[in-house]
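J.: Below are structures written as C-alpha cells.
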Structure 1
Amino acid sequence: MQAGYPSSWYAHSVGAHDDYSALSGSQQADVCIIGGGFTGLSAACTLMEAGKTVILLEAHQVGWGASGRNGGQMIRGFVGQEKLARRFGEEGAKAVDAMMWAGHDLIRRRIDDYGINCDLTPGWLEVASTPRQLASLYHHYNEMETKFPDRGWHFMGGDELRATMGGDQFLGGLLSMSDGHLHPLKLCVGLAHGAASKGASIHEHSPVTGIEPGPRVRVMTADGDVTADHLLLAANVHHQLPIRELTGTSSAAASYMMATEPLDSALLDELNPKRYAICDTKKVCDYFRMSSDGRVLFGGRVNYSGRKPKSVQAKLLPRLLKIWPQLEGVKITHEWGGRLGVPYGQVPLIGRVGDNIWFGAGYTGHGVNMGNLAGDMLGQAIAGTSTQHFDLFAKMPKRRVPFGHLSCARWLGQQAVSLAVFYYWLKDRL
C-alpha cells in the first residue's frame, strides 16, 4: 500500500505515481484550487488547457478522499437532473440531455490525451429485484433507447440475466455499454500527472488554514500562501473553511467496500463473464464488479450516521453471498470506506460566491462522472470559455439547514439524511 493513503484495494494496487511537495513560501496564480479529487483535478486540466496558471492544494494526497475510494462505477447523468430539467423547462431538458454522457466522453478523452491506465472497462448493468423495479427499469430502457439509440442498450429478462451474472437473485436488468467502470485512484493520479505535465503546480500535504477574500483571494497554509485571481473550493465533504454561504447546504453519507482475494478464471466467468459493473435499482443500493486482478469488489451504503461500523465485512459479506453463494468461504483481503456529499437540495452544488470564489461538490454517489464534468464546467466558467451549463447549476436554489455553521444544526441535518435513507430502505422492499 502507498504510504499516506487510507487502506484499500485501490491504494494497494495503484502502483507507482508522482509525489508532490507541500506548499512553501508565497506563490501567485491565476487560479488556486483547494482539493485534489476529481473536481479539482479536472478543473486544473481544463484551466491548463485554457492557458491559465494553476496552483492546486491538497490536504493529504491526490485522490485521498471519495474520488480515490469509490466504487469506480462510471454512471451516466447526475442525481437531481429531473429537478434541474423541471426548473428550467425546455432549456433545462436540453442541458440535461447534453450533460448525460459529457462526463464519460471527457474521461475517455483525457485517458487518451494523458495516457492514463485506469482499467477502464465498458458495461454497466442495473438489476431489479422486484416486479415494480423491473417495470420501472423497462420504462427507462424505452426512454433511453429512444433518446440515445447509439449508446449500446440491452434489456435482459430473468433467463438471460442468470446467464450473465451467475445467479437468480434478480428478475431482469438493463445494460448500457457506454457506461462502465474503472480504477478511480489510478484515474486521479493520472489526471494529476496530466495537469502537472502542462504546468500546474500541485502541492500535497498542504491543508488550508485560512482564506482572505478580495479582488485577489489569499489562501494560507501552515508553510505558505497563494494569491490568486480566482479560488475554486473542490474539497466536497472535507471542506472545513468558513465560507458562510456554503454552510448547511449538504451532509455526509458513508459508503463502504470490500475486496475478495483473487479468484480463478473459471469462477469469474461463472459469476460475471463479461466483467460488467453491476448495481441494483434500490435507492439504498449495492454495487459490485470485478477488478483487473480478478477480485470481486463489493460496496454499499451501510451507514448514514457518520459512524464507521466495527466490521465492514460483517455488514457487506452476507449481502454478497445472497447474490453469489458460490463465494462462500472466499477470503476478504481489504475493507474500507469513505464519505460522500449529499446536498439537501438533491442537486450538485455548483456555483460562485461573490466574483471570484467558485465551488463544486455534492454528487451523491455519481462522482466519477459528475465530479469530472463539474470540474470541467467550473474550469470553463473561470477561464471565460463557456458558462452555459454552469449558469443553470448556479441558479438552482441551495437548500440549507438554518444556522448550518453551528455543529448542532449540522447534526440535525445528518439525522434528516438518515431518516430519508430509512424511508427509501423501506420503499425498496415494496
Structure 2
Amino acid sequence: MMDYFDEIHVRLEKYKKVHKKHPRAAIIKMLLWNGAFLLKVPKPDKAQKKNDDEQETKQIVLNPKKVNVGFLIRGGMGDYLVQANYIYKFRRKYQDELLNIDVFTRRSYNTAKLIFDSAQYPVIDGLYEEEGNKDSFRNYDLFIDLSRYPDVKRRQLGRIAEAMPELLDYVFLMEKFRAENEKFYKYAGSSDGQSAMLCILEGRKRINQPDIYGYFGMTEEYELPLETKNDEEYLKEVGIGDRPFITIHRGCDTNYTKDSVKLWPMPYYRILVRLLKEKYPDLLVVQIGVSVDRCPEIEGADINLVGKTTLEQVMVLLKHATVHIDGEGGMVHLRHALKGGKSVVVFGPTSAEFFGYSENENIVGEGCNTWCEWTFRNWQERCMRDKDKAPCMYSVVPEMVLERVGKVLEEV
C-alpha cells in the first residue's frame, strides 16, 4: 500500500495548485480517485494471506538467561543510519555475553536490514517490523523508543540491577534527560527544530544527537563499519568501470514531494550539469535516485540510474564517487557512513551546523539569515517568505556549487 500513499501525496500537491480557489472540485476528484483505487487493488491470494497471518501471529521468543533490550527506530534513511550508529555504540559499551538486542522498525524495514547486514560484524540479534509485534515490547527488560533521543518505555530495574548493574546508571540518565527536556518527547517532530538548536549550542550534530550527556563519547565520526559488495563488477556493469565520476541526486523523504523546500531548484541542476561537462569533460556525471516520480531526470547527465538501483548498489556508487552533489538528506549521511569522501551539499531550511559534516562543502545561501526547520507545520511544503521561490535555495546559484566542486577536485 505504500504506492497508494506516495500517489495520494502527489495528487494532493497537484490539486492544491490546480484547484486552489475551488476546493470542492478537488474533494470530488479525490473521492472518485480513491473509489477507483479501491476497486483496482488486487486481493491477496490464499497462500499470501496465510503467510501474512503467520507473520502477524509470530511470537518473538526471548532468552530468559539474557538481558533483553529492544529498540524502536523510525524516520528516513539518514535517521536509520544515525540510530544504527548509536545502537552500535550501545553494544560496544556493554559488551556482555548476557546482552540480547532486538530492533523494530516503524517503516522501511528493508533499509534497516541492509544497514545492519552491511556491518562488518553483528550488531543486533534480531530485526522485526513494529506492525504485528507491538505486544512483545512489554516482554523486554529494557525497551527504548529511539527517535531524536532515547526514550525509555519499559524497564525491569530489578532484573537489570541483578544481571547487568552497569546498565542501570544509563537507564537513570535517560529518564533524567527526559524529565529535563519533556517537550522534545511530548511534541516529537514539531520540536525537532528546538532540539537541533540545543545540539548546536552544545557543539553537537545530528549524528551524535542521541548520545545524551555525551555518555557514549560519540563524535561526528560514523563508527559502525559498513561494507559494500561486488563493487568492481557493478561499476563495470553500469558503464563506469574505472573512470572517475560524480554522483548527483535531487530527492527527499517519501513523506514529501519532489517539490520540497529542501530541494535545490531543478533549473539550477540542469545548469550545473552543463557547467560540469564544459569544465570537466573527463568526469562522468551519474544521476541517482529512488524513482522518476521523486527524482525527475536531470538533463545532461551521462548515466541516469534513477529507479534502476538497489540501495546496496547505491552504496557502491556513493563509496566510489569522486564527489557527490546533493541537498541535505539520506544520501549524504550514507556517503559519510561509508567514508566515501566529500560531498557538496546545498542547505536551505535545515541547519548546516546541525546536519552538515565537517569534511563536506556545505553551502548556505544569503537569501535567508537563518534556517527554519519546524518553525511551522508545513515547512517542507512552502516557504514562509516566498511560496514559489524559497530565497534560501534560490540564492545558491550553480556557479557557487561549481566552485565548491572544483575545490574538492583539487584536493583529490
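No value in this document is a laboratory result; all are computed from the given coordinates. Treat the numbers as computed from the prediction; the structure is a model and nothing was measured. Cβ atoms are built from the backbone, for glycine too; each structure is taken alone.
J.: Of the structures labelled 1, 2, one was used to calculate relative contact order in percent (Cα under 8 Å, 6 or more apart), giving 25. Name it.
T.: 1
J.: Here volume of the Cα convex hull per residue in Å³ was calculated and came to 166; which of the structures 1, 2 was it taken from?
T.: Corresponding structure: 2.
J.: So, one more: To test your reading of the models, identify which of 1, 2 gives 3.6 for distance in nm of label points 7 Å out along Cα→Cβ at positions 111 and 231 when calculated. Can you show the working numbers first?
T.: On the way: 1: 3.6; 2: 2.4.
The read-out comes from structure 1.
J.: Can you say which of 1, 2 returns 2.2 when distance in nm of label points 7 Å out along Cα→Cβ at positions 103 and 183 is computed?
T.: Values: 1: 2.2; 2: 3.1.
The value was obtained from structure 1.
J.: A value of 20.5, 68 was derived for Rg and Dmax of the Cα atoms in Å, for residues 151-366 alone; which structure in 1, 2 was it taken from?
T.: On the way: 1: 21.2, 63; 2: 20.5, 68.
That value comes from structure 2.
J.: Now for a separate question. With distance in nm of label points 7 Å out along Cα→Cβ at positions 311 and 351 coming out at 4.5, pick the structure among 1, 2 it was computed from.
T.: Of the structures listed, the value fits 1.
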